[in-house]
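K.L.:
In C-alpha cells below, several structures.
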Structure 1
C-alpha cells in the first residue's frame, strides 16, 4: 500500500490515477480518500489525480498524540504528499475541512498551487456561530470515544446540510455513511477536537486571504447554510476567484452532484491552464 510520510513521521495512504497536470484532492471530516472516487475516475482521463486519507483515517496512521491533529498539520500533510511524489505544483481541490485547508494552502504555500478549489468551506466561521460550532465539535468528539463511529453517524450523518444528499441519492448517501461509520473512532475524536473545535474562523485570516493571487474556484450548495456566507466572503476577498452555487444542494457537493461538480471544476482548471482566469477587473466592482 502506498504511503507518504510527513515531517512528524505520520504515514498517509494515497491512491493515484492518470497522467498529466496533477490534481490533489483533500477530503472532508466525514470522508476519506474514497470521497473523491467520482472525481478520480473523471479527471484521471486528462490529469494525474491523487487522493489521500488524512491522519486519523485508516489506512493512514492514527497518531495517539491528540496534539497531532491541528489545521496546520492538515496543511503541511497536503504538501508532504506532493513532496513524496516529487510534484512541484498541483491543482488543489478540497471539500469542507479540505476546502478550509486548500484556502490556507493559498496563504501558506501559494508557490505550490496551480489553482485552488474550495468546496463547502467555512462552517463555523460566521462570528455568531463560531462558539456554538466549537461546542458541538467537542461534544461530538466525546460521542466518538463513548459510543464509536457507527453510532455517531446516526446523528451527524443526518445534520441539516446533508439531508438533500439523502433525498436526492439515497443509495449514494447510504454508501457514504457506511464508509463514515467504519472510521477509527479515536482518530475522529482527535480530529474533532484538534481541527474542528480549535481551528480559527476563516474570517481571522481575512488579511492573508486577500493576498491570494492563485486562481480560485469557490463551490457551495445553496442548502449548505453554514457555508453560504463564508463562500460569499471568500469571493469578495480573493481577487482571482469565481463562485459557483449549486441549486438544491447541500454540503457533500462533489458526490451529491458529481457531474455538475466535475463540469465546473474541469472548466475552471481548463481556463486556468489556458491562462484565461484573471483577477477581477476593478471596473466590474460596485463603487
Structure 2
C-alpha cells in the first residue's frame, strides 16, 4: 500500500493522494483525487467510498469429498461526496479534496487465510452509462487503546503483563511488556518456572501464536506463528525475553464471522516424550497510536 496511487481506467487517468497509508479508527484522513478524462465528460458527481470486506473459510462435504469454500461479505461502505454535477474537459486535470472518515471501532485490517478483513477506497465518477472507477487498497490499524478499552473480548489475563502458567508438575509465570504487544515493536519479559524440571530436554522454545478461526458452522481454523525463539536446554529460570514482532497485520480482532486470539507459549521440547507447554493469553495490536 502507498499513500499515492495512479493509473488509467475507464477512459480516465487517476491520481489519489492520502496523508497516510494506514488509517486510525475514529480519525479522518485528508487527501485529494485528481482525474484527467481522455474526452469531455458530463458527470452527476464524484463520490468516494471506504469499503470493508470480510472473508472467511468453511468446509463443505458432498458425501464423497470435502472442499474448502471461501465466503465474502461487504461489512461497511462509507460514502463521501467529493463533487456535485460538473463538466470535465478532455485532457485537463481536475482535483477534488478528499477526507476519508474511519469508523471509531474499525474493524482493523487482518491478513490471514481462514479469516481476512480488507479495506479499499473506491472513487467513482457518477455519469449516465458506465461509471469510471478507481480502487485504492487501504489499511486500518488496531490501536492498543481499543483493546485496553475492552472492544474485543479477550482471555482472562490477556491484558495483564504477568500471568500464571502450569502444565503437569511444572508451573510458573510469564511476564510480557508492554501489553498489548504491538506488531513491528520491541517487547521484553521473562519466564519463571517452579516444580519438577522436565527431563530429556532438547530446547526451550518460546512462540507467539495467533489463532484465527471462522466462528460459523464448519468454519476452519489456522495457527499463525508470529514470533519464535529457542533457548538451549540448560537455560535456567528466570528466562529473559527480548524481541521484536514482525509487521504482519494479525491483531486481536472480532468479526461477524470470525475472530483472532493470541497466545504466548513456552514449550519444553522433549526427545521422544510428551512436551511440557506453558501457555498464557496475550493481545496483539497493530499500532500504539491513539
Structure 3
C-alpha cells in the first residue's frame, strides 16, 4: 500500500499487509503520535489478546513540532519526527496492534481544507480495513489539528458507499473533555480493565513526558475522574472511563453539519443548567 508522503510508514504483525488490514476490527485515526493511545484506548484494550478482534492505528501528522523543553530543546524537527515515530512503533508493540500507519503529513497540510492528499490516503486505508468501530477526535476539541482530522475523516466516510462504512464512529476526548455533554448524548467507554496496559502505553512516549507534558498522569487522571464524577447518586461502575460522542449519524446523514451537531450538544448543556437555576431565579 503506497501513500502520498514519501516518509509514510506501514508496520504490521503479519508478513502480508493485505492480511493485516483485513483483520482490523477497531481502528483509531489520530492527528499525532500518542493521540490514539490516549483517545482510543478503549479499542486497544478491547482487542488486546482477543482472537477475533484486532486494533489498527493511523497517525496523520509527523508530530515534529511539539512544545520544546528538556531533551527536546536541543533536537531538530527531523530528529523529533524520527524519535516520535520510534515511540509510536514501540507503543504498537506494547499494545499488540495488528496495523500501524504513520502518514507523515505536516500539521499545516492536515489543516488545509483545500489539500485533498490526506483524504486520499485515509480513503485508501478505510477501504482496505473496513473496521467495525472507528475512533477519532471529536469535533468540539480545542486543538485545530484534531478538529481538522475528524472533519477529514467525516468527509472521507461520506464519500464511501454506506455498506463499506464502519458500524460505529466515535469522536473521543482529547484537548477538551466531554463531561459537559449530557449523559444521554455521550458514550461512556469502560477503560478500567487493564490499567497497567494504559500506563505502559503512556510510558512509550517519553519525549512528550520528559519534554514537559505529563500526559501519562493527566489522561489517566481524567479517566478516573470521569468514572467517579459521572453519577453523584450511584457507586462507580468502573475505575476508569473515557467519554466519546457517537458520530455515526453524522457520518450517515449528509444533511447534518458539524456545526449543527455541536449546536445541539451545547444547547442541551445550556438548557440543563437553566433548568437547575430556574427555581432560584
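K.L.:
Computing distance in nm of label points 7 Å out along Cα→Cβ at positions 22 and 182 gives 2.7 for which of 1, 2, 3?
P.N.:
Of the structures listed, the value fits 1.
K.L.:
If we compute Cα Rg over 2.2 N^0.38 Å for structures 1, 2, 3, which one ends up with the highest value? Please list the in-between numbers first.
P.N.:
Working: 1: 0.93; 2: 1.27; 3: 1.00.
Largest calculated value belongs to 2.
Bear in mind that the values in this text are calculations on the coordinates, not laboratory data. The model shown is predicted, which means the values in this text are computed figures rather than measured ones. Cβ atoms are built from the backbone, for glycine too; each structure is taken alone.
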